Structure P
Amino acid sequence: FQARVFQRFAQADGADTRQKGGTGLGLSITKSLVEEHGGRIGFETAAGEGTTFIVDLPLVQG
């Protein structure tokens, strides 16, 4: 799943009986917005501990 986490409609649990709702669009939209602003998004995951998402955006001075 990690290889496709930012793809549209990607869900960790694709079963019809899954406990969590959602369309699988959130991370795809977030990635698009971050990249449109010249940034990067990534994640670190540890089994049994969870996942941390990291967003880097450039600082614009005006």
Structure Q
Amino acid sequence: MSTMRDLLATGLAQAGLLLSFVGLWVGSLTWTHAGRSLDRRAFRAINRLPELPVLDWAMWS
């Protein structure tokens, strides 16, 4: 019989694997011309956003 700890560990492992595969898939998009242009457009759009000092503090502290 599974305990709650076993179920939580299994769920966390599955979530980690899913995030890994999504990251690899998104990274592989840059191997194509369309993926590279999408990556450039997303990067430019993010850099046009206004500065948020609170977000910087949260990310870097």
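Values quoted throughout were computed directly from the atomic coordinates according to the rules given, and no laboratory measurement underlies them. Source: prediction; values computed, not measured. Cβ atoms are built from the backbone, for glycine too; each structure is taken alone.
Could you tell me which structure in P, Q was used to calculate Rg/Rh (Cα atoms, Kirkwood Rh) as 1.20? This value belongs to structure Q.
Among candidates P, Q, the computation of helix-only ellipticity at 222 nm (-39500 (n - 2.57) for each DSSP H run of 4 or more, over all residues; to 500) that gave -5500 used structure P.
When distance in nm of label points 7 Å out along Cα→Cβ at positions 9 and 33 is computed for each of P, Q, the one that comes out at 5.0 is Q.
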